[in-house]
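See the structures that follow.
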Structure I
Amino acid sequence: MVAWVRTDATRDTLTSQGIPAIAYDLDAATGETWPLSRDEVDGTRLFYLAPPPNRGVSDARLDKFLRYLKGNPESFVYISTTGVYGNTNGELVDESTPVNPQTDRAQRRMSAEHMTRIWCVENHARRVVLRVPGIYGPGRIPIARLERGEPFVQIDEAGVTNRIHVDDLVSVCVAVAQNGEARGVYNASDGNSLSSTEFMRRVAKIGMLPMPVEISFEEARLTLSAERLSFLDESRRVSNRRLLLELGITLQYADVEAGIRASL
């Protein structure tokens, strides 16, 4: 196993924990400096977790990676987002739901899914796409927002969001790597659909923190950043039925309150 990371500092941290790692900035990659040989790629289980660039509607970073990557991995697992479904006004989506990306951010993920499909067919690799919602866990809950009194949309106007605990996401990644029958798209969600406001209410209660300050959606449009509003404008419930039935996964934190306690 080897982890490919961007900075020397991250490489050194992983190495100190016994995880072999290489540091290489993919954005600066050229064919002459490419760090992976064909022999190092053949037969491997490859996970691609790098996010797309912050601009454009195509994932230029993944495009470069796939152009320079030589070899035939056994499997290629791409971490995508449930954002590709767009806004469904709270209706349930599953893997058969047509994608409808409504932001450039989601368009970049959709383009990446398309790239991996083509590359894996051409290179005879088993392809798995995990569509992941919000990831939470230790250090991944915005406690500072509660402490600063930052506003959240009042609960009766807040849209539905989805999430998964980081430990469960790791378990899902291991499962799709080890199961040679796993292929195609899976929604990697914990099966709970709560608004961000409801989630933060539970965080506040369990962590004995200030309850979230709630404002109307109209007020939110006047005060919150465009990026945060782009998430609030979308509401959907994400089914994880295929993940549980086909992979036989038992989530450790299907109970979101248990996941919050483990995260705090």
Structure II
Amino acid sequence: MINQRDIKETFNFQLIPEILEDISLFADNEQEHLNIFQRKFIKNISQLSELGYKKEFERFAIDLSWKSSQIEGNTYSLLETERLLKEKETAVGKTKEEAIMLLNHKEAIDFIVENPDFFSTISISKIEDIHGLLIKDLGVDKNIRKRRLGISGTNYKPLDNEFQIKEALLSMCKLINKKENVFEKALLLLVLISYIQPFVDGNKRTARIVSNAALINHKHCPLSFRTVDSVDYKKAMLLFYEQNNIWAFKKIFIDQYQFAVDTYF
């Protein structure tokens, strides 16, 4: 079961093709809560001008670039991020790599907004494309990982065989492409790309952008994660790594969907 309590230190080969294949991630009340805010989102954007819609997405892109980078240890403030992305003004005392990370986020977000049909189907090559945008000029390998990777704060050890990693990604893509529920698609992309850890670095960043690409493709509100506590986000991810328990991450997802609809659109 997805809520089992035993600690798993290695990749669960049954999780994607068997366990997640036949379950609904959201209870009826959770699904209805999300549906209510999705209807609100559709109503709100129908009343926006083209310019107003573009401005809201610009605001969203700044917030997501900042928070997604902050979760990974970036020390830029939200205000400094806004200056960087709008005026190309770097912050005093910050590293060049921090600025590049933020600028890469903005480029990746612009891509998924300008190409909403790109993720009509999920594929390994499309996930690699987004990863390539996010790690550009950061000295990170682009391709599927070929060596062992450790994750700080957990005993969970992701796959270290390139062919098994590709197989897990392919299984994930098949699962998500079969799912009809858009919220399930987005949540699964968030947790499973992070769980598989297909790249040397940039996995969670890629998961957040690809998840949002799925939402945008299906005309759903994207998530900025702006009000998520970075420690809570990491704890929820560790819970999924070690116990395949999605409860904490699902709560973050639902809360952030409501926040995004209420805040941006």
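Just so it is clear, none of the values below were taken in a lab; they were calculated from the coordinates. Model, not experiment: these values are computed from the prediction. Cβ atoms are built from the backbone, for glycine too; each structure is taken alone.
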Exercise for review: Compute distance in nm of label points 7 Å out along Cα→Cβ at positions 57 and 217 for each of I, II and report the one that scores greatest.
Suggested key: I
Exercise for review: Work out which structure the value 0.80 belongs to, where FRET efficiency 1/(1 + (r/R0)^6) of positions 17 and 249 (r between Cβ atoms, R0 = 25 Å, to 0.05) was derived from one of I, II.
Suggested key: II
Review point. Out of I, II, which structure matches 16.4 when mean count of other Cβ atoms within 10 Å over residues 81-88 is calculated?
Key: II
Exercise for review: Give the label, chosen from I, II, of the structure having the highest value of relative contact order in percent (Cα under 8 Å, 6 or more apart).
Suggested key: II
Exercise for review: Assuming -20000 is helix-only ellipticity at 222 nm (-39500 (n - 2.57) for each DSSP H run of 4 or more, over all residues; to 500) as calculated from a single structure, say which of I, II it is.
Suggested key: II
Point to revise | Structure responsible for 2.9, with distance in nm of label points 7 Å out along Cα→Cβ at positions 185 and 241 calculated and labels I, II on offer | key: II
Review point. Between structures I, II, where is Cα Rg over 2.2 N^0.38 Å, for residues 113-224 alone highest?
Key: I
Practice item. Rank structures I, II by Cα Rg over 2.2 N^0.38 Å and report only the one at the top, that is, the highest. Key: I
Study note, to complete from the structure: Re Cα Rg over 2.2 N^0.38 Å, for residues 97-168 alone: value 1.54 computed from one entry in I, II; matching entry is structure I
